[in-house]
Structure I
Amino acid sequence: MLRSDGEALVAETLIQSVQRAMRVVEAVAARQDAVSAKYVQRVTGLERATTYHLLRTLVHDGYLVRDEDGNYRTGPRLLSVTSRRDRAALAVRARPTLESLSRVSGCSAYLAVARDGSFELIDLVENPQAGHVELWVSLDSAVHATALGKALLATLTDVERRDVIEGRDLPALTRATITDPKVLQSVVGGITGPALDDGEYLDGVSCIAEATRVGCESIAIGLSGPKPALRAARVLLGQSVVSLAIA
């Protein structure tokens, strides 16, 4: 079949080595379990030498991982790319919820996620009535000192939670910060409603947060503001988390 001049120009400017590499990545990512080089070669239709060269390169750059049996699965660099994409999409989907929650409650609203032991604040809507909160320490470094962090920890299994708490420092950000791993384990393990932060992250700042687990990721929404406003918003906060999780 004849191609138009436009199609011919596009074909000439495509880089075939990139196309072949993406076919390899797609073949590995399509399976939950690790796959062999022979499987990748069969699915992609590439030459044996080309397949092995691409697999070795992708492993070197972190897009794939080769296990002890010589099989391949997606690597941390690829997971990081897809995670950023997924979190950007979550932020867009959650924005109306955060804006509504902030407006109705009179508090500032925050959105955070946890996955594979990593904790990240991905969006916030500030409310002038609640006052500005200086986010001087990242959520991942202040899991123990924030309502968001404790709410996310509460969604983990006992083993996952222990690994997270014991695998990091718990610095005192204020005099109220919990710095004892055993005490933190006990506090988080006893959470049945919103998690609380009363001056543990920043003196004079109070926060509440609720979280839920969706697959291998946990999602949390938090509020900061005057204590009466926080108490009045507890039910609305829980409803917002649930509605976002099932959206």
Structure II
Amino acid sequence: MDYTTSLDNVVHAGTGNRMHADNTAVPTAVSGNDMNMVIWSLMAILKAAEIEGKPFNPDDPASYDRVLTALQALFVTQDQQATEALAGTAKVATQALTNQGTDDRTFITPKKLYNWAKQATEAVLGLAKVATQAQVEAGADDATIVTPKKLRFGFATQFGTNGYVILPKWLGGLIIQWGLVTATGVSGDITVVPYPIRFPSACFVVVGNRIATGSNAQMNVYSAGGDPTGQVLLQNFASSPELASYIAIGR
């Protein structure tokens, strides 16, 4: 942009821009576009500093120091310490400050954050991966973190007169079941009673007894034959139905 559009001018050799000669007094001609550029540029400074414009009044200094006030506000903001509430500047943290984790006035670069990251142990605060379900069940890894979901995986319960407890897989998946049932068979007949849930692999042992006083009747409780993982067998030798309880362990 030429500094003047006046016909009374000389050309600056270094830039090629037209300008007034030192020995010639002429009015400066400024185009409307030139003035808009200047005004809009000044208003951009006011906007950046969040300062409102004001009609010019030669008797009111506040009406013609708006740009100065805006510049002062912008430079003060750049020089003040940045906080959670105030915009400003902050230094880059050193690696030592990053490792200490106590400074709250500097910011951390990706490089220093990467250098800070370290494997967490019982003695060192750091990072660790989440363990897979296979790692939890194997129980040999000591460098990963177990989540509540994986810790509880496979664990289930049903509490009541008939129920069970299934231990999580990392404890072997052992299943304990119990029940209170009526042996309807008499004089040696067998009553088949399903377990609350089927043992997925095997029933290791089942024990039980009749719930009665006296010694004039007997009852066998066992799981052999038939469906050993899905049912318990009660052989009642009394002359009438008897109540019995049992506990079965398997997996």
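Values computed for the structure shown
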{"quantity": "Identity of the structure behind 15 (criterion: relative contact order in percent (Cα under 8 Å, 6 or more apart), calculated), options I, II", "calculated": "I"}
{"quantity": "Structure (I, II) behind the derived value -6000 of helix-only ellipticity at 222 nm (-39500 (n - 2.57) for each DSSP H run of 4 or more, over all residues; to 500)", "calculated": "II"}
{"quantity": "Which of I, II leads on FRET efficiency 1/(1 + (r/R0)^6) of positions 71 and 143 (r between Cβ atoms, R0 = 41 Å, to 0.05), largest value", "calculated": "I"}
{"quantity": "Origin of the derived value 44.5, 140 (Rg and Dmax of the Cα atoms in Å; candidates I, II)", "calculated": "II"}
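Every number here is computed from the coordinates shown, using simple stated rules; none is lab data. All values reported here derive from a predicted model rather than from experimental measurement. Cβ atoms are built from the backbone, for glycine too; each structure is taken alone.
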